[in-house]
Structure P
Amino acid sequence: MISITESDIAYAEEILLESGKVFDDERRAFIKNFNTIDLQAVPGSGKTTALLAKLLILEKKLPLFGNRGILVISHTNAAVNEIRERIGHHCPKLFSHPNFVGTIQSFVDTFLAIPAYLLKYKQKPVRIDNEIYNETISKFFNYGKTGFSKQEKSNAIYYNKNFNVLHSYRFQYSKNGILLIDKISGKELIVKTPNAKKVKFTPSEILRIEQWLRTTKEDTLRAGTLCFDDAYFLADLLLAEILNYDKLLQKRFQYVFVDEMQDMEVHQMNLIERLFTGHNCDTKLQRLGDINQSIFTSNVNAKLIWNQRQKKLLFKGSHRLSKPIAEIVKSASLTQTEVDGRGTDENGKAIDLKPLLLVFNVADADKVIPTFSGKIKELQKDGLLPLAKQNYHAFGWRKETDQDHKLCLNSYLPALKNKTGTNSLEFTTLEDYLLFFPKEDHSLKTSRSAILNGLVKMLRIENVRDEHSRYFSPNRLLYYIKKLNLHNYELLKSKILKWSIELIEFKSNDVLLDMRIFAPVLFGWLSSEIKYSQKFIDTPSVDKPASKEEEVKNYYDKDGFKVQVGTVHNIKGQTHTASLYLETFWNGKYESERLKDQFFNISINESLQGLTDSAKEKLRQTAKMVYVGFSRPTHLLAFAVEKDRFEKNLKDIDRNKWLIIEI
């Protein structure tokens, strides 16, 4: 067992904390603990920093006995990159064999899916990528298949046209054979006749549709193009084919740390538990996160995914949240966890700004964000908000709604109205790539990425591949062109730089025209030509703003600073100076209706009493959204509520805790 000394902790503090700061008793207890345990941590509690401290200390003690390794898993590449950036140069051994630091997907791909594919197909898969998979399976689905008649093909196409299963159905391993399921961790796919069809499919026709789907999936797998979910199917195959394969992984990894546990899906959690717990398993598994923030999982009830162990550690103290904000956040906690707000200003003084309740009439919804912005300006003048940290956000749950007169984000900021979605990586036209890439950071990196993604998309449509029959990624394309012809490589780089600058300067039309002219040149370099991708290149964006005045904006710009506007999902994990939660309509109600008890400090367990299962799920999901949103700001929290709902549900709210501003 690893032994942690005071000098070990002092070493980590020196690297990770500001001068004079130390880890408190809660963090020290976790840093010193190397048993299988769960850590439930409130927002802003320094959970990731405490994990990094543990990893820094472990680095000094490597190699472990028997040359066993450390496995660190997080949910996103951004989280993994943060680990590398903060401690990578201190931990060269941690980021090399036999250790592994990566996402859950990269772990499964590396240690299970790729070995399984090699075992089954005697070669490595070409690509594991959802976008490329969707394009590939669409092609295979529409190909004729040996042994199927034209009518059987027509039946399969008609079935999919009505039920739209092509990009969602999956293989699932079972002891009775490989099943077709409707989605990952879903139900068995039962093929049936669409309601629109007057004459029902015969049992034989239904069987042939199922066989068409199965053959399509098999052909796509054999071609080496996998979706991310396929990795978990292959993992199950490997664990069934090679007895004690899990023991090999346990022998490889002495310690396993899973960060942001609440964001794991059911199939991911089940696999981790299967590999690193159970009888005779001496690997120590530690799962870290906040079950109250599980807004990315497809399952509403996160407890079904992360069933926390009875013996667990708690981080109750939040260095992000002030006491007034922490008290309100606690009310939305599904776990009834205490949230101790310890937030201070740059002088070490406790922050005590009252949260704001902005009350408005529906007709004045577009005045809510300006009112919030004005209040920020006022507090800045009074010295109550720091001028150095201008990080202000307004956000809501639902960006759009198909129900008339119901509030959504677009109600508060009408310019925020594109349907394509600024965070999408996949678009249907080249122009969409240039219009709707994420622009929050206003950087060449994001505009360059949009351009390269557009180029590799057109190459995929034409089925242009590299010398290893792999589709091009952006980096792979640049590397391949450089290897073919250095002059062409330098020309491509200069064009990409020019286009990237022009995109930042809002000259997307100029970039689009130039890329259309350049496209045949690029294909010529790759000994190909434009055929099938011409539509993608030439088709105009259907969501393009008609005028400059209609330009899509994700911010409100006034008072000398910007208030960024987005969804709750956009801002999860962020820390803001000031945050405005804009209530929106979801599944029949608004947040101020569903959580009216919680605004009066009544526990969610009490509110759940007597509700139907459906109502309970909606309450829990709403609470998680509010919990995530309310726990972003260090200084100022605001909540916008329409006047009628305020009068009905919140007019008696404790005004010692909230400052009411009527718009």
Structure Q
Amino acid sequence: MASEKQRALRPNDFPGGVHPPENKHQSTGEPIGNIALAEELVVPLNQHVGATALPLVSLGDTVLKGQKIAEADGLISAPVHAPSSGKVMAIEPAPVPHPSGMPADSITIRTDGEERWCDLTPCEDFRSLAPVDLLEKIRDCGITGMGGAGFPTAVKLDPHGGAKIDTLIINGTECEPYITADDMLMREHAAEIVAGTEILAYILDEPERVLIGIEDNKPEAIAAMRTAVKGTRFDVVVFPTKYPSGGEKQLIQILTGREVPNEGLPANVGIVCQNVGTARAVYRAVRFGEPLISRVTTVVGEALDRQRNIEVPIGTPIEHILKQHGAHKGKMQKVIVGGPMMGYTIDDLRSPVIKTTNCLLVPTREELPPAPPAQACIRCGFCAEVCPASLLPQQLYWYARAEDREKLQAYNLFDCIECGACSYVCPSSIPLVQYYRAAKGDIRIAEAEKEKSDRARERFEFRKLRLEKAEQEKEAKRKARREAAELARKQREESAGSPESQAAQKEADVVAAALARVKAKQATPEQQLARAQRTLTSAEHRVERMQKKLAEAEDGQRDQLAAQLKAAELKLQEAQQKLAQAKAQAEPSAAADAAATPSDAAGTASSRAQSAIEKAKAAAAARASLSEADKLAADIAALKNRVAKAEARLDKARTDNDSNVDAFATALEKLQQKLEDKVREQDKLSGRGQEP
């Protein structure tokens, strides 16, 4: 049984790889240390893969150590916590460690030196909680991958699609030169790493195998981890040192022989891989309730007086760390975040340490000479020999220079892990990885633009379909109304001679007479004069109110009130003109009424009402005798007259800055729609008349 297990744990190899100088002894001469707390901590809101966290604090707020200051925005995101107690001084873009050199949204905290913790929720027995509750606790504590791009750990531990996980791998490889943060962490905190691994295995429903992979150049870490796993079913697997064996896909191939498919995830082959630093952070989050607010970082380089590993609060400015380690600006060639193979140079030393900052490399020019100018590719093929992903770096280089995105994707550009092995062996000193990174960025931008345009096109097509459907529904309603009107007309024609129709005609005459009396009563000169007087009084009062407001107004409101006063004065002038017209019309009528006797006046009013009734009856009779086409023509003529009046009224309202402009415009649109319906109905009626 033991021999079978040993055969199963025998490491495999992966294609390619290089053996650069390790340079790990410089920072392992003393234990993990600490530095003085910085006066200000700059905490970026995006220290992980996914969406930027949303701030929960405001400017001037006092925060406690471990307090959540930004909430995760969506599934692929992680919250951010205060690394120390203090006061929020800024929420704005600030320099961050990123290859682009661009600032990002951050929260700046001025520390008070008291290190006052917020209330934490410890858990002595993690098995008393369900895996889903542990996942929520890990997510709430902001745990992300600490050995790579910073993928949210809770998402990685909850693979979607129902994938069955049979292997958990804890990555203690740390293959990059100079970096020893994981090495020292395993030496000094092996028990916490194993305890965190037990929690991870419990969440994943106890996978069949739990493997801790370590390169053979870390004997002290290997011994510490083997001691810590005694009494557990975990296996420490040691394998030969080769860069980049710490890559996730490469480590999976070494330990299990499985290959992650193109553009696939380890979960697709039943594996979850976590860093040793992440395992320790999970343990402290569950056991003590501590969020991820600090990490172990290697500070190394010959431009420093002191080289070692430190546990540093997230958000500590890099310039503060270098000052604590005696950095000589005259000797510094540059400052690299990460190692010499996959790291990147930063120019602004105000940038802070974040959750993924595993190393600060400060070399001298002699220690790490600048790369010579790039020369023409000689097609030696060394880059293809050392590529751990079995790609064709030379072809990718040419396609990247030609910006041929289709070819780049066809040659699996996104399988490149940007390890830098190809650039390391290139005799022409071509910065191949930089070309690949730029090409990946261009492709992502192009895909985002395409997705955006596709969504816009879908919205446009949906709107077009919606409008067409609405027009079809309107046309169906118009057709139904026309058919109903035609049916009613036929029914009226058929029942024209019946007693019921005669009774209906009498009832219509009575209604017409009543309407005529009301109209005659409303149209008397006296009522027009009274209405004009009321309008004038209202206009005068409005002008007085506006004058008073203008006199009391502040400077910022005077222009607006002056415009309103001008409009009120124009309304007053119009009311005065209408009153003069009403008086002119009322005087002849009053004189005639004064000359007439009461009986004559009564007779005159009666004759006017009788005349209006006769006119209404005549109009109703005339319309009843008209054909359908003539009725439509009469309706169209009347509607055209009303449309012309409505247009004139709208133009005048716009000129006068009337507040009822919108109402007048809506009324005009309705009249125009009615006119269009009548014209359409007339066209259809004339078309029916021409049919054989």
Structure R
Amino acid sequence: MKELLIELFSEEIPARMQGKASEDLKKLMTDGLVEAGLTYASAAAFATPRRLALVVEGLSEASQERREERKGPKVGAPEQAVEGFLRSTGLSRDDLEVRPDKKGEAYFATITTPGRPAAEIVAEVLETTIRNFPWPKSMRWGAGSLRWVRPLHRILCVLSDEGGTEVVPFELDGIRAGDRTSGHRFMGPADFSVRDFEDYEAKLTSAHVILRPESRAETIRHDATQLAFAKGFEVVEDEGLLAEVAGLVEWPVALMGRIEEAFLGLPPEVLQTSMKEHQKFFSVRNPKSGRIEAWITVANIEAADGGAAILAGNSRVLRARLSDAKFFWDNDLREVKARGLEGMAEGLARVTFQSKLGTQAERVARIAALARIIAPMVGADAEEAATAAAICKADLRSEMVGEFPELQGLMGRYYAEAAGHAPEVAAAAQEHYAPLGPSDDVPTAPLSVTLALADKLDTLAGFWAVGEKPTGSKDPFALRRAALGVIRLILTDGLRLPLDELILAANKLTDVPDLMRFFHDRLKVALRDRGLAHDVIDACLTGDAADLAQVAARAEALAEVLKTDDGVNLVQGFKRANNILSQAEAADGVEYSFGAERKFTEDPAEVALFDALDAAEAKITPALEAEDFAGAMAAMAALRAPIDAFFEAVQVNADNQVLRRNRLNLLNRIRAVCLKSADLTRLEG
């Protein structure tokens, strides 16, 4: 067995592309090797800013000889057919065999493909991989035809085992594969050769390159934490920034600077956003004051002066960035204090929301009208909801949001507080966008919930009304996310809302059912994420269901019942009853729904079933009216034993037609009672 080591050395690869690129390299190479007849034990891929690397362990030394048998034309077929078969197999007529077939005799060919050495296969697969690599963006350079994310300088490709190391003979657009690579751009030594992966990784480390992205990230995390701790501070966690910075350096060196006093009064989110977006700095918090008072940058070099010059340069750039942010903040506060948020919101009349849906001001008016309707349903005050809606988009006209769009909503809260609005109004200005994603917190304050629902329902109903619906994987207006946001608000807060009526109120849609189907599809996704089976959801989700919280409650109750033996066996008994009844109704051309009568019973099991159905209905009907779905399902599950006993004791299709009709009507009653809680016909198994 051999070990394959590949390194593709280039100019800097964008950090956002490195993770997927390393996985693509691994998949393309291993899939190609296996398809060509090689086997391997394990594979791992790595990325740094200047290299993609792959190691494949336990690679077979050669592919096995393969024999393939192929059937050809029948004997006596036209000569052209036989010649075509010979061309496709590469054989001559003497190589063919004649064997009996279903309709006479036919020609058969046995094609032998000899095994090939691993090096030959690796070279072919690597060339295909490089030439067809799925970079989001790639470039050409020089006179060659090769495309890569950045100019490709070197290819390292070696096979090694106990006997030594061999370079895979391979050349691509003038780049010849070898066993040499380079370390750090500035701190590394001259090029060096490597024997295998262990030697490769060790020499890279000596040359100031940490190969593994997770190791670089952990180094940054550890060093940043220690720097902050030494000053009594703490690093604000940001896994996304950590992963990005780990993709910008090969030898991370953490350095800490302080934020100037003049900028400490800025909102912490402004400081964090400005430092993260423009400088890729980590924010450092003083736990005593709760303020962001310092920052950490990650250099790619161990500077002789300990990083003093790097910190000085970064401080100058940061000062300029934060000066801009402070200018925006001060200007916005002056406007808010002079004119109020309502004054700032006047500019929304000049901002188009969508060409067919009018301006942002018109949208705000729709949200306010819808908020008045929703407010009493969720425990909020209608007038307060309208007031909050009127200012919820005002910060879109602020200079700060103009510079940092990702701060919309958050700045609305700060400006609402500065304008003297109630805390719940200010909170609603921020939270009405939530939840944006599956991991976001869901608002629970009634006013915030009101605005969040109104905002998303206006978006959905509006785009549905103008025919801008998601198609396939395309969803340019994030309508799936908006629908899931509505569903998470409903389920998390247990809201009982007539969703179809609210959609109609949001925008006089002529096709409310179509949007409701969209909601139902998203609800299925949300409930499956909660662990509910798809057939359980289908059993509780009728086509006209507008109360999504009720659907969820039914589905959860049914799922709990189906975890019990009684529940599982009841479903089987129900299906047996339903099948017998359906077949009889189809054969007889009548509907057996006229009510079974006790006087026609013969067996005690029939009487017991009558009693059980009476008892179940007496519990199920009031339980459903009280929306005690767990109670209703439990009462339904209690039918399991009497239904089983009934089927064991009596023959439904008796010769006596009076008995037969009565028993079929009794089966109809079983079906009717069970279907009150959920459509059990949709359950699988």
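Just so you know, all these numbers are worked out from the coordinates, no wet-lab data involved. The model shown is predicted, which means the values in this text are computed figures rather than measured ones. Cβ atoms are built from the backbone, for glycine too; each structure is taken alone.
Quick rundown of the values:
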read-out	value
Comparison of P, Q, R - label where Cα Rg over 2.2 N^0.38 Å, for residues 198-341 alone is highest	P
Winner on distance in nm of label points 7 Å out along Cα→Cβ at positions 126 and 254 once structures P, Q, R are ranked, highest first	P
Label whose coordinates, when relative contact order in percent (Cα under 8 Å, 6 or more apart) is calculated, return 17 (choices P, Q, R)	P
Structure responsible for 55.9, with mean projected area of the Cα convex hull in nm² calculated and labels P, Q, R on offer	Q
For 11.5 (mean count of other Cβ atoms within 10 Å over residues 374-381, calculated) the corresponding structure among P, Q, R	Q
